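Listed after this line are the structures, all set down as structure tokens.
Read-outs throughout are calculated quantities, based only on the coordinates presented, and are distinct from any laboratory measurement. All figures in this text were calculated on a predicted structure; none of them were measured in a lab. Cβ atoms are built from the backbone, for glycine too; each structure is taken alone.
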Structure I
Amino acid sequence: MKIKELVLGSLLTALALLIPLAFGGFLGITIPPFSATLASHVPVMLAMTVSPLVAIMVGVGSALGFLIKLGPVIGARAAMHAIFALVGAIMIKKGSTLRTALIATLPIHALSEALIVIPFGFSLYKAGVVIGIGTALHHTADSLISIAVYSLLSSTIGYSIIKKA
């Protein structure tokens, strides 16, 4: 991993930890049994533009933050960020845009979060419909925020390592 990637990954990991720990209550939305923290996917979605390894690192950091703040079920759901982020980062590395990668990873993200809660006693309905659809909607909202932030950063300070918006 290059120094620039490590620095960006560290900053994004810090943000992925900070969002649930400091802003979880303020940005949190709960419709039991679903919960979401607005903008919590933004660091991992931005990390996809850096490298696959950075995407995994930020996804793991996100999982740690949610585990500490909200416990093992939400922590397990957040661990799925590393999976969809890895897929998206590989797509971007192969030439896809961030927008395309975010659209393609939505079903992976929603399905993985729905499946990971089943061992915790969630019914198929609650896992699939409530968690799965809730995650898809949350992914969409955070994708729009991520694309806006990425476009702003790449046009103003040259954030873009991958020269595609």
Structure II
Amino acid sequence: MSISGIKQILLFILLVFLQVGLFNKVHLFGYATPLAYIYFIIKLPGDMNRNMVLLLSALIGLTVDIFEYTLGINMLACVLIGFLRFYLLKLFAPRDIFESYTPSFNTFGQALFLRYAGVMTFAFTMILFITEALSLFDPWTLFCRIVGSFLLTFLLIFAFENMNNAGLSRR
């Protein structure tokens, strides 16, 4: 197993642990919950096989569902985002990247990475909360949950990426 594979496994375990143990208990203003585990899907290598991306996306969503008793809602959102990821990478990845890469500040640049992560995060929170609500009966609450969770998650991804970038620059 390669070093990048071990890093991916450790990232998976860390993000699931943080999500289940800490972030699912945070409900800022009663609406916003950070969804840190999407960072795992965002950080998968760009040249990874689509089927493997879908499998890993389903696995992280299922793992969160098992711990939170949410009947596949997280798995559905993760698989849909895993599917959209290929098209978003084609849209946001710099054209001069030819070798194997992992989306990050270093490979995309800060602005492109934040756009890529922002679109992924917004689509994920929309899919998750609309599926969870299964209606548009209370649109204001749904809107507040989507926007609040998106902002918290996006800030968390920005912090994770800055920590990751700081760790790489010290080496």
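Brief remarks follow.
- Source structure of the calculated read-out (Cα extents along the principal axes in Å, 44, 29, 25) within I, II: I.
- Once FRET efficiency 1/(1 + (r/R0)^6) of positions 12 and 92 (r between Cβ atoms, R0 = 25 Å, to 0.05) is evaluated on every structure in I, II, the highest one turns out to be I.
- With distance in nm of label points 7 Å out along Cα→Cβ at positions 20 and 132 derived as 2.3, matching label from I, II: I
- Which of I, II yields 4.0 [distance in nm of label points 7 Å out along Cα→Cβ at positions 4 and 76, calculated]: I
- Which of I, II leads on distance in nm of label points 7 Å out along Cα→Cβ at positions 36 and 60, largest value: I
- When distance in nm of label points 7 Å out along Cα→Cβ at positions 68 and 148 is computed for each of I, II, the one that comes out at 2.8 is I.
- Test item: FRET efficiency 1/(1 + (r/R0)^6) of positions 28 and 108 (r between Cβ atoms, R0 = 25 Å, to 0.05) calculated as 0.60, pick one of I, II: I
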